[in-house]
Structure I
Amino acid sequence: MGYSILLANTMGNTDVEAQYAKMVSTSQADGLIQLRAANPFDPSMINDNGLFPMVNVCEVIEDSQYPVVSLDNRAAAKAMTEHLISQGHKRIAMIKGPQSSPLTQERMNGYKDALAGAAIAFDENLMFPGDFTLQSGYRAGEAIAACPHKPTAVFCESDETAIGAMQALKQAGLSIPRDISIAGFDDIAFSAFTDPPLTTIAQPAEEFGRTAVTLLVDLLNDKIRKAPKVIMPFELIVRESTSNAPE
């Protein structure tokens, strides 16, 4: 489309985000695509008076005046939990994402939807904190391994979390999936090469990017009158890290 792209990892620093956003307000850049898993940047922070040319990707933003490209995280988490239930699992732990992220709540809601549909009571003791990182997954895996009444499956809200949890559980002497099944979310490149390969939810990353760019260019060319919310499809990828619940 004839545009150049400036990529920036702000590490969640709102001051840095504001600096990059001001590049749009000062005509150093035409528009902004925001990929954020928690606490999306609000253009009002830089006192922008007009409609800021921005597209939000990934984050769930209710009543947004900006175009959003997102996944139905609730439906995806429900599908994964139903898959584990179909294998006979009834004690399914969840390693959550950041508490501040709407993605975390949406995926928890999907998990709860599946439990309710199978008449399985929700157990707060099976919830473990995380932040989508390897380290938080490892810590949660250690806690799960120490449980006197262990879950038979663990649903992690990100693949990195799942990989960390797998390492901790295996170090504790548990076999995956013979003793405990592990599932992730994202289908990152490493998920197909873990030991065993990770069951996960795949997101169409290239389509996310392509759709976001198209929406932003349409916004710049005044082709968008009302900010759309585009929901991308997901795919349940079943690999060897999940199997029937142990008897």
Structure II
Amino acid sequence: MIVSSVEHRGVARNAPTLIVLPEMFTTGFKFLKEVAEPMDGETVQWMKQTAQSLNTAIYGSLLILENDKLYNRGFFVFPNGDIQCYDKRHCFVMSDEPKYITPGTEIVTVEYAGWRLRLNICHDLRYPVWSRNTYKNGQYEYDILINVASWADSRAHVWRTLLHARAIENLAYCIGVNRVGQDGEGVSYRGDSMIVDAKGTALAMANPNEEQAVFIQIKKSTLNEFRQKFNLGTIWDSFEITI
């Protein structure tokens, strides 16, 4: 787990501003209706209560059952208990996920504490167009890409590489939070949770194969200064996503 503290309007908070949890953090990477929760289920209530009690935002994904369909749904919970949801777009084709999970169709960017955050889940990280930042009217669409994952140890190098790539190409911070341990199917996960800056530098990384909370402060001013000096957004190609 990574706990990220962000600078807001030039002032750093002592308490964490944002807590990020892994993909399907209550069930593991499973697609069973028996373990799925409704939108007003126990875990969502816990996230709302925790966000309010700590005066912080929380992001993580859950297995949700809605209208008899399963969703791998990301919940961004604001400090006041309000929620904004993102449904995983790209189901992992090397698993049974596409057979059971209904893919999302919406790109979701959250505005919070003076930052714009793009929500992302696991396999989405492999699809650069889906995560592509845009630059319009002198503004970048988002400042931080957050990816929560259950990314297997056998592909750990890919995970680390893509986190750096997404940060570099989008001139944004990239927060990647991955689970650790071994699931009931014998699949191992080593974590490698990290925060990467827009230059592609890992500012903080959790120890592999260890449950750990990593605290770091990231500054909007640092990102803005780099974007001003290296403003590639002005010459990015335009594009359109069709689903």
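Taken together, the values in this text are just the output of simple stated rules run on the coordinates, not laboratory data. These figures come from a predicted structure and were not determined experimentally. Cβ atoms are built from the backbone, for glycine too; each structure is taken alone.
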Query - Value 3.9, calculated as distance in nm of label points 7 Å out along Cα→Cβ at positions 34 and 194, assigned to which of I, II - result: II
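Given that helix-only ellipticity at 222 nm (-39500 (n - 2.57) for each DSSP H run of 4 or more, over all residues; to 500), derived from a single structure, equals -5000, which label among I, II identifies that structure?
II
Using Rg and Dmax of the Cα atoms in Å as the calculated read-out, with 17.1, 52 as its value, let me know the right label among I, II.
Details: I: 19.8, 64; II: 17.1, 52.
Source structure: II.
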Query raised in the report: Who wins on distance in nm of label points 7 Å out along Cα→Cβ at positions 58 and 122 among I, II, i.e. which is largest?
Result: I
Report summary line: When mean count of other Cβ atoms within 10 Å over residues 26-33 is calculated for structures I, II, the one with the largest value is II
Report task. Output the label of whichever structure in I, II has the greatest value of distance in nm of label points 7 Å out along Cα→Cβ at positions 138 and 234. Result -> I
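Given that FRET efficiency 1/(1 + (r/R0)^6) of positions 186 and 226 (r between Cβ atoms, R0 = 41 Å, to 0.05), derived from a single structure, equals 0.45, which label among I, II identifies that structure? Numbers along the way, then the final one.
Details: I: 0.85; II: 0.45.
It must be structure II, since only it matches.
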